[in-house]
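Given below, in the form of structure tokens, are the structures.
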Structure P
């Protein structure tokens, strides 16, 4: 399996209005899926685990790829929760 290293800028927005920004560097499998359902599954498996800041309660998470060894992934934004 081929992988790419990505750098994520993550914003965690909690229901009480608190925003916490974090970042992460992770290896993800490539190529990025073309099918929308597979893309969602890929994101939940490889990006979602990097979100959250240890707080309880409902939250919205946004993770943006700010750098990547695979140019196709750079600039992609993933959203979870709501």
Structure Q
């Protein structure tokens, strides 16, 4: 992640390059894959460029409910998870 400094304080800031207001099914599969691979909730939120509520909806299967299963199948197929 690129960084920049705040112009007044000089504090290092992360550059936001992607902003998502909604998550597609493909995004939701990615969220589940990241969680299954051990990424933290906060890192997923930041890397997906959305807010914690959107990620929570996905992980609780409130939106795109079949995507957890698809994520597990994808990881199994790629031999990246043993379930």
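Summary of values
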{"item": "Relative contact order in percent (Cα under 8 Å, 6 or more apart) - highest-scoring structure of P, Q", "result": "P"}
{"item": "Read-out helix-only ellipticity at 222 nm (-39500 (n - 2.57) for each DSSP H run of 4 or more, over all residues; to 500), computed value -13500, structure in P, Q", "result": "Q"}
{"item": "When Rg/Rh (Cα atoms, Kirkwood Rh) is computed for each of P, Q, the largest belongs to", "result": "Q"}
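Each value in this text was obtained by applying a stated rule to the coordinates, not by laboratory testing. None of the values given here were measured: they were computed from a predicted structure.
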